[in-house]
Structures are given as structure tokens and as C-alpha cells.
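J.: Structures incoming, each one as C-alpha cells.
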Structure 1
Amino acid sequence: MIRNILLSTGLALCGYGAAAQAEKGEQEAGEEEPASLEQVVVSGTMKEVLKLESPVPVEVYTSSFFKANPTPSIFDALQHVNGVRPQLNCNICNTGDIHINGLEGAYTMVLINGMPIVSGLSTVYGLSGIPQALIERVEIVKGPASTLYGSEAVAGLINIITKKPEDAPVWSADVFTTSWAEVSADIAAKFEAGRKAHSLAGINYFNYRHPVDGNDDGFTDVTLQNRFSVFNKWDFERENGRLFSLAGRYIYEDRWGGEMDWNRKYRGGDDLYGESIYTSRWEVFGNYQLPVEDNILFRFSANGHDQNSMYGTSPYLADQYIAFGQLTWNKPLQHHDLLAGLTYRYTWYNDNTPATADFDDPAADRPVQTRLPGIFLQDEITIDFRNKLLLGFRYDYHSVHGSILTPRLNYKWSSGDKNNVLRLSLGSGYRVANVFTEDHAALTGAREVVFEENLDPERSWNGNLNFVKKIFAGNYTFIGLDATLFYTHFNNKIIADYDTDPNKIMYRNLEGYAISKGISLNADIDFSSGLKILVGGTLMDVYSKENGEKRRQQLTEKFAGVWNISYTLKGTGLKIDYTGNLYGPMRLPLLSEQDPRSAYSPWWSIQNIQVSTSLGERIEIYGGLKNLLNWRPGREDPFIIARAHDPFDKQVVFDNAGQAIATDSNPYGLTFDPAYVYGPNQGIRGFFGVRFTHGSVSKR
């Protein structure tokens, strides 16, 4: 299997090196300095700094990167970032999260313009509906960032930076469809209100209403969706260039998956099985620079998330409101660049699960309210033109768990020509978990949820060693190499135990420890002929150890990689993009030792090809094939969804302990379970799209 995949790709090592692309250093004598040297990042230190000078390694992916394989959401678009993998968690409703270096999505913080917008209840569904037409770039930091960003930033963070209204075209549109009858549309326009107010508005729409059952199990292969979101951002000009911006987003989504004949009249009943989710969500966020001599910035955000879900006959009704405020003070002092901050986060959450039940009166409604004030201090020390040292410390006081401390240390060395950069990162992270908002498996109703103890916050220590090498060869050829060693040690890691009892998910803090370690390598080769090759890969080992027993983490590969090869035919404007990914075997969640499905996934790869060209200055057309190998999961197994013909377990016989008994009609003693999933179940499909752009960006 793996040999065939490697032969079809023509690559033995796959991945993406966009980080190296942004690290191109000084050219040879007489050559012009590339524009990427002036690229500014904010995620690593919470203040604008040239990427080349940042002591924290930050990967940057511009909007043009995502155009090589157009997708209807930022969740899908991240599938071609090395070390980052969108993971599907359910065969039926296609919920998912984003893994960084093998760590689950609950450890990844997702920000919009530096604000923690996508978290808690929205972790599962909040990445949909962000209009890509409004995205300027995506910054990714791998490794804990809790010192600056608090809870959840354990594996790293993904910061989605939206365009400034003055830097956007007057209007733009990106519309594409596929042979599966999917329709995606991004429309954006800017306008001004007077001379000092600039606004950018956008609409995102996605529709898929064509059920397909290619594996003949009676269930939809892909969740049907009808999603609409609207976004508006305002920038205001003030004296001395001080900042003031305000933005808002609203998203509504109706999605369902299940038996092919299911429709809304069956919602919540046991005649036909379906998982139906209605999501309504609003967000407001912005920043305001105080009118004082020092650089003092107030950032704020608020969001509300309403979810009305039915997983078969199990309802999940939840509301969440989060308010966040952050005041930062930045003060350069000779060789020191100080950043101090005060933060406050308030979360209100209520649902119909045991998470909010009153133990004295289970029928009573008891919303969960948490308060999380914090303070942090960071000092970036310029030792000399080659050496920088960053020291940081954060103190949070959680209203339930008390005091939490998170330090960090970053060191950067660069050669005199800046063609060699070495970065060392050490830090601590923490996470306060909410199982029902983060783990879709806890909501399906297919298993009973059991808390074996009160869950304590997870803590981690992490070390990263990053080396960047830039080579300028003859004939204007550039080679960038980016290698990283990473190691994360967890205490109090929260384990979801699927193995002890096939009818239960049991949650508890790990009594031992958990480890995530590995190495990633990126290569960026840019030829003057128009050929660009971005390759690399990540080797990792993610496991837990308890009572002397080592157990590999489920749904985590030991090797992962992605690639992007593009070629522009000079004189024609025709561009060809070949993108793809490759994943090694993952340990999968089986129901019992008798379960006939494979305990590990095979090697698998999804590859895409696109051809695009411009028609004048305003129109670009593109088209191609997605999943051109027509790969689909479970072809080696008798089934993917256990007992898809009996989703309500009406024909399952249980013993006195609640365990399924093997019978003639159920020879393996299984119950209905859709959690056996490791890749998208969507075959080959064609796509075609058009992009319109009108008006040039402002040159102010």
C-alpha cells in the first residue's frame, strides 16, 4: 500500500515549508532583497515584529497559499500545513478538531486577530464559516503559548489575521462548485464612511445537499450542510496613527448526517438515525490604543454560541457566552523590550448534560460560570546583533482551580548574514477541560459518559529546538531548510478511556504522564524557471505511560507530511498546483477484542491537482480534481460504522453488566458506534471556480 502511494506521488518525503519561504534572507551581492524579509508577525510575542527577528518561530501562510487547493472552510484549508492535521471525529456529522504535532484539538488555541474567539463550545464547529476572502494570513506557533494566551494554548496556536479594509480591493468574489454539487461562495467589499472610517464586509455561503452513500452502509458519506456567515470590520484613523478597530461575525449552520432516508420529521426519534446540529453564533472583537504617550492597547472580544443538536434520540442543547478583555503595555528600554498585560476572561455555560447538573437536585438547572483573571510580563532582551533572549511569566487565578503559573524562555541566534537562525524555546502550558464542549464522542449517546473523579487542569512542559538554513544557489535558485525538534511532557493529562468498557467513555486524570516528541523537516525550493517545490514531513511519537504500561495515543500517526508543487508556464499565465498529504497508521478505537475492524489504519494519502489562469486583471478561473487517487477509508474492513443496520441497538442482547452478548445476528457482540474514523470519506471529485477582483488596494 505504502509503496503504491509513494510511487504515485513521486516523493519519499512530503510536507510543506511555508515557514522557510518567509525566512528568505539576504540575497547574494547585487541581488534584490526579497519582500518576505519585511513580513511582520504578531503571534509569537503579541506585538508586531519582523518575522526574521522574532525569537519565537512563527509560521506564516498567506491567502495565496490556500488558493492552491480551494476549500469551503479554514478547517479544511489547514490540511496542507506540515505538523497540523484536521481530524474528523465522527463518521456521521463530520465534526473535527485540529491536531498540532500529534496533540488533539483541545490543546490548540484558535484566535481571530489575536482574540480567543474559537474555544469551548465552538471548538467543534467554530472553524467553519470564516470567509477566506477576508483572510490576510494565518500565523501558527507550535508549542505552548500559555504565558501570553492562557488556557488551551498547550500544543500551539492558530491566529487568523483578517485584512485591513484599506488594503483590500474594492470588491472581490470567489465562487466554486464540485461534481458532488457542493457550492461555496466568498464575497467581500470595502467602503468608507467619511475620511477616517474604513470598512470591510464579507459574506460566506456553503451548501451541500446531495446525499451520497458510496460504501453502501446506508449512511451518508459526507455531512449535508447549509451554512451562512457575515463579517464586518471597521478601522478608524486617529491622531498619531493610534489603533482603533472593531469587527463582528455571525454564523448560522444547519448540518445533518445519518441514514440516507432521514429527514427533519425523524429528528429525535428512533425510526431512522440522524445527527442534526443547528448552530447560531455571534462574535464581536476589536482593539483600542489609549491616547497616551506610551503604547497601551486594550483588546476585547465577546461571543455567544447556541447549539441545538440531536444525536439519534440524545439531545444536546447548549448555550455559551464568553467575554474577554486584555490591556497590554509595551515599553522599549535600550536593549530591553518590555510587554506587560492584564487579562480577564468570563465564561457562562449551560447545557442539558451532567456537566451542569445539580447533584442535590439533578432536575435543576445550574449553569457553569468561571472567571479567569491573569497578569503576564515579558522581556525581550537584545544581547547583540546576533543574540536575543525572551523571558516571560504569567499568573492566572481560575475561579475553580485556583492559582496557575506558566513561565517561558526563548533564545534566538543568527549568523552575521542571517542565513542561519537557531531558536530554542522552553515553556509551560495548561488547560482547563470541559469534556462536553470539546469531545464529540461524549455527545453521540452511543456510549455512557462516566467521570471517575473531579478533573484537575492539565499541565505541560515543552522544549523546541528550531534551525533555519537559507541557501542562495546559482541561477536565482533559493533553497530554504527548516528543522524542528519538539518534546512535550504532560501531567494530569485527561484520558478518555474507550477500551475498558465498550459501552462507556470514562474520563479521569492520568496518574502517570504523557509524552509528545518528534522532529519535523521542511524544505522550500524556488527555481527561476517558475517551478516551486515545498516538501517536508513530521516524525512523532505520542503516548501515555501509567503503572509501567506505555500506550500509544489513538488517532495519532507516527509520520505525517504534506506537499505543494507549483509550476507557472511563462508567457501563458497558466499555473499548475499539485498538493497532497501522506499519513502513517493510527491506532483506532475498537469496541472489543472481537471487533473485526483493523486496529490500525493503513497508510493513506489524499492528492489534488489544480490548473488556473487569469483572464485580464480582474478575473481568474481555476479547476481540477480533488482526491485524484479516489482514496476512501475502510476498504480493507468489513464495515466502518459498527451495526449501521441497527443504530438504536434494538436487536442487541446485553448481559446483566450491560455488556453486549454475541448472538447469531450479532456475532461480534458489537453495539452501534460511529467513532471509527481517521480520514474523510469523500471520493474523487472535480471542481471549477471563478475569482473576481475589482479595484486596487490603497497605497497609503
Structure 2
Amino acid sequence: MTYFDIRQSLRLPTRPKLLCQTALVSLAATFPAHAQEDVIDLLPIVVENELAYSGEIDGYLALATETGVKSGVPLAEVPQSISVVTSTELESRAPRQVEDSIAYVPGVLPSTWGMDNRFDQFALRGFDMGSSSLYRDGLPQKVLNFSGFTTDPYMIERVDVLRGPAGVLYGSNDAGGMVNLVTKRPVFGRLAEGNIGFDSNGSALVGFDWSNVINEEGTVAARLTGMVRNGETEVDRSADDRSFLAGGLTWAPTDNTSLTILGHIQKDSLTPLIFAPVNGEDIDSAWGTVPEGYNLKQSAYNHFDTEQETIGWEFTHSFAPNLTFNQSFRYAHQKTDYAQLDYSSASASGLKYYAFINDEDAETFGIDNHLKWTTPFGAAKNTLTVGLDHQTSRYNVTQYLDNTKYTVPYSNPNLDFAVADPALGSRKSTEYGETGFYLQDHLDLGTGTKVTMGLRHSRFDTTIDDLVASTQSSQKNEATTGMIGVTHEFANGMTPYLSYTEGFTQNVGKTFAGDVLDPSESTQWEAGLRYQPSANLMLSAAVFDLSKTNVKEYDTRDTTWSSFTQTGEVRSRGLELEARGRLNEAVEGVFSYAYLDSKVSKSSNTALVDNHNSMAPPHQLALWFDYDAASFVQGLTVGAGVRYVSSFYATQTNGRKTDGYALADLSLSYEMSEMTLNLDVNNLFDKDYEGLCYDSYGCTKGQGRVISLSLSREF
């Protein structure tokens, strides 16, 4: 099904569109001619057709998703908070990283570790989980040690952000939710563009995106997307280099069968995370001081270089109009060469640094098979999804690390000195495997009420081989999770919903008594309301109560710090508001607000109980709009935004607050013939702020002002 608004024609396949037009003509014929004097503003009509789960979206509102309900439904029918960052928003804001693309989504704290481009990191509903909650095309793309399998925003066409536990559909995943990146796919129509760009940090890039039908029968389409960027960040001696080539091939011989093959290769040279001490806080004033801008200094020894490759496919076949099989598969491999002279601590004698090297080789394999069966259920319509998925990840890490310390005196805080490669510290191989069987049922009662239910059982295990000590440890666990949610759509466009969802993550380790740790469990109750006054605008509100139990903590009885307890519990409660879409013919955008009360509710360390959870700001506000200024200058679009984050703690000990901040962003786009000139400014007023301040350690700097200019052309 898709939405068809009689006030604005959407591109639909010929037959459904003809049926709509015939129905409207017949309807009009039944009324007297004088009835045309009264204008009736009708809500969108739902037409049977394939919903859009991928592809370019004209505007800020995506009307459908497969992320929250795997059989695919209109967004309003998902009984859980979900936001979709569309291709229009990605093009307008031009995010540098995926974490930037979701900066305006409610409940998301982007760039939790400040200016760090090694991989994407963010918090969801008070849980720091960017490295463990990323998916691409519904399959896991999680960070393995320092191997992040980073995806460039130019490769993707939408980002679905599902907030709250998602264990039924996606298996092991932390409490805050998950972020699903949807890759650009071939289109059955010509698409060709090229672009060049420069920014104020000295980076230059060139990119292209092409797609077309490649056979006479019109059953095969291809797509190639590529980019080369060379430059740096604000950090001295930094690198911000990337080159990738992504390809796709879709074969659709009939309306019932399609196969899309997706792959890419990528090479990055990026900059490690930089922490630095703060005068008067981490450095006693009696010891000395470091100069302004020291938090942008790094050693020439530092580098973070990666190479990755991915290959996979998406296959769908309908055996009958009501029975469809879907399979998704992806294999990914990455090599990481990481070296850093890292800040350790401050003392009266100076700043202490140590060196380490990580050589890593990581690979992931994921496959998801599910069968969708739609059938009448009395007066209702029922869609049952039955699935079996499996994921395996392996990563070998050779780390060179010893106890050598380098002292930088306050009298000459200079990192220009030779650094010797440290001795071998460890060499380990880790393998994680998970297999899950799941059911999800979506019942349309035909009265506006939809009920969504799900159940999963997963088995998962981790094996760690110490290749130096020739020892092995392993751990196996199981988890069963469920969910249930109800939505009801009223004729006035209001859709309230209520849901209960569960999730889990594995905890590797043992108790003091030698027992294997249980998985952490997460549960959430959520109530929400969506209001869609038109086909192009949706207003959403949600309140939630989210808990994570069996949290892993060190057992202080073990002097070797190798045993754990599971008495920890974190509870997050909050309110989220979002408005997304078009206000009028000239203005569209997104507004979001999130209130969060996230605290430690249980802990073996009683001093932590009732403390605020880490990386959980109580208030966040974001507003971005695009204004079509054609009435002033033909072809001009002005985009502007502001983001506010209140102060928050970096750790559960609540020893130090990271100050709140407000940032402004700007975008100007000028279309002329087949060319578009874009000017983007992030952190417009060059606000100096910290991304994160760690207890008794130091801070990492937030992104300063970056001015980007690009020129693109359609061919």
C-alpha cells in the first residue's frame, strides 16, 4: 500500500493510479455541480500498492518502513518510536558522518566522544551504543574492537532510527534502540550526477552517482557510486581521507522476483580520538598550564588507516500474491592499522603519554531469511512473518603495548619527539556467533486498529583465543524476547499507540564463583500519539519507561579485577516530540525535543544508586528547516538549524559534567540549469565546546566551524 493524496499527485504504477482516478471521477459524478463551490480538504487515501522502503524521497517525511515491522507498514502503524532521515534531508544538510545525519532525531546524542572520525558513535535514550547499534540494510554492522566498517553518507539514501529494545527482529542489541542505514540501490530510470567540493579544513573531494537500465528488456539496472576525498580536520597533522566505490545490480525478470547485488570497497586514513587535560581541573595550577589549542595537538606517530570490502545481496520471490520469501546476505572484511601516542594522566612533573599499536583483521557474515504470509482472518487481515537469521563476527587483534611512559613538561608542551614502537602486548582472536528464530504478526482488524506481536529465541556464543598464552575461553548463552503493540488510526488523522518491547545483549565474563554471566535484559513500555494532518506532515509524541538489568560490574572481592557481578540496573524515562515534513509550499523540515531522566537504579556500588546515567542529557532540542526562496531568487533554497544539548555526565560516578551547548548550522543551495551550488556551514558561530569531559582525566573537543562549498551537475 502507499499513500495517494488527491491534492498532490504522487508517482504510482499505472494500474493503481488509474483505479484511483476512476474512483474519484465516479465519486464526483454522484454530486451536483454546485457542490464544487465547497472545498473539502480530505485526508490521504490508502491505495493498495508496494510501499516505499528505499529509494529517494521528495521531502522530509517517509511514509513507510520495514525497520520496525519487517513485513513493511505505513510509518504510523509501527507501535514504537521511529524516525526516518530521508534522502532530501541528507542532501540538504550534507552530513560528514552517519552520526551527523541523525543529529536532529529526538533521543539521539550524536558524537558522544567529540571530534572523532574513526567510526560513528552516539547515544540513544541515555545509552552510549553507537558502536553496537548500527545496521545496514537490516543486517548488523557493529564495531569490532576498532574495526568500524564505516559507511559514508553519500552511499546511503535513508536512515531509520528505531528507539527502544528491538530484540525480536534484530537479536542482540542494546536497550536504546538501533539505527538502520539503507544503501543506495539501482533505479529503473536514468540517474547521473557528478560533484566536486572543498572545505575550510583544506579537504577536497570529487564524487559521482550513476544508475540506469542496462538491457533491452528493461529487467536489469545497475548503479555505481564513488567518492575520493583528501584533506584533514582541525587537529594538527590530521587526516580525513576517503575513497570508495560502491556498486549495485538489480535483476527483476517479473513482478514476482527480484535480486539486488550490492558491494563496495573503501580505503580510509582518519584521525584518532584526542583527549587533553584542562587547566585548573586536570592540571593543578601549581604544576603549570598548557597553552590554548593544546586539545588540537597530536603526535606525528598517530594514524588510523583502514581498508574494507563488502559484498551481499537481497532476494525476494512471491510464490503467490499472499506468500513472499525474502533473503538478505552480506559479508564484510576490514583491515585496520592504528597507532597512537595517547594521553594518560597529569602530574606535577608533566603530562604522561604512552604509545600503542593495534593491527586488526575483522570480518562479519550476516544472513536473514523470512517468509511473509498474508491471509484473511475473519473480517481482519493478518500478515505473519517467520524468520531465521544468523550472524558471525571474527576479529584478530595484535596489540603492541608496554609500560613505557613519555613525559611532556609544562614548560615545553610539545609532542615533536621520537616515539619508539612498543613491545608486543597481546594477540587475541575473538569469534561471536548468533542464530535466532523469530515470528512477527501484524493484524489489521479493519476498524483502524492494528496489533503487532513478536517472539524470538536466540542462541549465541563467544570464543576468545589467546594466541600468546595458547589458551581459550568460551561462553554460550540463550535469550527469549517478545514484543506487543497496538495502534489505532482515527478518521481525524490521530493514531495513538501502546507497546511493550524487549531486548538483550551478551555479557562476556564470569562471576567470582565461576558461573557464566547472564545476558543483560532490556524492557520498555511506551505510549505515543501520531497525528498526520496531511500527506506531507507528521507530528509525533511518545513517553517511555525503559530499563536495562543484569548490568555487568566488577566484583571488588576479586583483587585481579577479572570477576563480575550482575546487580546493576539502569532506568530511563522520558518524553520525545517530533514534527517532520512540509508546513507549506515553501517550508519543510524537522523539529525535535527530548526530555530524559536516566539514572542508576541498582548497583553493587551503593554510591552509584540514583546517580545520573552516563551520556544522558536531560534536555535536547533541535530544529532544521528548508525555505524555498524562489520568490526572492529563482533556484535558491535556504536551510538553517539549531541544536541544543544540556549538560550531562560522562560516567555513572557523576564526578564531572560536560557543559551544555547550542550549535547553529546553515545551508544555501542555488540551482542553475543542470547545476547546483551548495554552501554548508556546520557550527556557524564557531562555538568552542567540549564533546565529552571525563572524570579526573580531560576533555575531547567538539567540532568547530567547517565551511563547505560544492558544485554538482546532472548529466
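The numbers here are math on the coordinates, done by the rules we state, and not lab data. A quick note: this is a predicted structure, and the numbers were derived from the prediction, not measured. Cβ atoms are built from the backbone, for glycine too; each structure is taken alone.
J.: Using the calculated result 0.85 for FRET efficiency 1/(1 + (r/R0)^6) of positions 262 and 374 (r between Cβ atoms, R0 = 35 Å, to 0.05), pick out the matching structure from 1, 2. Mind showing how you got there, number by number?
T.: Values: 1: 0.15; 2: 0.85.
Attributed to the structure labelled 2.
J.: Looking at FRET efficiency 1/(1 + (r/R0)^6) of positions 246 and 278 (r between Cβ atoms, R0 = 41 Å, to 0.05), point out which structure of 1, 2 has the largest value. Write down the numbers at each step before the final one.
T.: Numbers: 1: 0.90; 2: 0.50.
Largest value of FRET efficiency 1/(1 + (r/R0)^6) of positions 246 and 278 (r between Cβ atoms, R0 = 41 Å, to 0.05): 1.
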